[in-house]
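Below are structures written as structure tokens.
Derivation of every value follows stated rules applied to the coordinates shown; laboratory data play no part. Bear in mind that the values here come from a model prediction, so they are computed numbers and not experimental data. Cβ atoms are built from the backbone, for glycine too; each structure is taken alone.
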Structure I
Amino acid sequence: MNKYTQVIILCEDRQQEVFARFFLIQCGIEKRRIRSKIAPYGKGSGEQFVRESYAAEVVALRSKNYLNVGLVVLIDADPGHDPDFRINELDDQLADKKIARRAIDEKIGVFVPKRNIETWIHYLKNPPVNEIDAYPKLLKPGKCKPFVQNMAKSRKKPLAQDAPNSLKCACAEIERLAL
């Protein structure tokens, strides 16, 4: 965990960044080793920013294969889509640029909350939830930290049956990062 040279977080907004950063810190990654690329506020779709930045980040990660670098990608499924749709879009970005898809042993984790990250936060705070309703944003992104901390502490245990499916899929992605 703390042997990482660097972890890059590619995400749509500050809430996703805080969620991912705090989770990584709770898993033992030194905070000075975490760098974030967040979609610029007010400059268009966060989902589009992540999708269009993904290939460049994968190329950058692969160019540093002599270092222990990880890439954490957060992109909302948004209404009308599912996590597999977003993952396929990211794969298409690589294919369009003739870049190989992520290998099973690459430290690239793609996390796709169905609807948005607030679904996961609300579940961690007060289950159950569904992946259709919109849950309110937190007044301050840092308010998610106690819930993220609990999740990080129990990350090796299976989630409850009522956990959102997209959060269950995220647990498999965590394994890619070897946390």
Structure II
Amino acid sequence: MSELENYLHHYFCIDVADCKQLAGLFKEERYAKGEFYQKTGKYCNKLSFIQDGLFRVYANLPDREVTQWIGTKGYFLTDLSGFLFREEARWNIQALTDCRLFTIDHQQYTAIGKLIPKWHELEKLFIGKCFITLENRIFNQISLSAEERYQLLFEQQRELFNLVPLQYLASMIGMTPETFSRIRRKTLS
């Protein structure tokens, strides 16, 4: 099984034959560092699996940029509201490194149900996992202190601290770069 097939098998709990068929719908794409996967105001017509590299999901506000998420290897990438509901994207999605993706376009994605009969049930679980991830992030944002959010990010995604500009990580967990640096200094000492 390819890495994509293996991931689909474990993520969606579908059999090997269906994984092979589903993986066959994805096409390899490459993005150079700095290249945009998606820009605000455009329609997102694809869903991708990150094979290698890092993506930053962010919005430009009048007074600053806000990082929503850093996409890493082994995760899916899209502007979900745009992909599922055909709304204009709120988020920019930009490669922070050279990246390799496996991508399916919206038209092929909507045809999966014809190829894999239980897809609609699996899709609900996929969307549910996305929702739970966002729900957990919101809960952490409103219930944890800045120090606790820093520590949680460090425990869950330690590798990002050496690969991503720290101001992006600070924004992602809802603090200023100065607060992030203060907590980091305190933690390292």
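Worth pointing out:
- Origin of the derived value 1.4 (distance in nm of label points 7 Å out along Cα→Cβ at positions 155 and 171; candidates I, II): I
- Among I, II, structure where Rg and Dmax of the Cα atoms in Å as derived comes to 15.3, 44: I
- Comparison of I, II by distance in nm of label points 7 Å out along Cα→Cβ at positions 35 and 51 - largest value held by: I
- Taking distance in nm of label points 7 Å out along Cα→Cβ at positions 43 and 91 as the criterion, the top-ranked structure out of I, II is I, with the highest value.
- Structure from which 22 was derived, relative contact order in percent (Cα under 8 Å, 6 or more apart), options I, II: II
- When percent of Cα pairs over 22 Å apart, for residues 27-98 alone is computed for each of I, II, the one that comes out at 31 is I.
- Here FRET efficiency 1/(1 + (r/R0)^6) of positions 115 and 147 (r between Cβ atoms, R0 = 41 Å, to 0.05) was derived from just one of the structures I, II, and that gives 1.00; the source is I.
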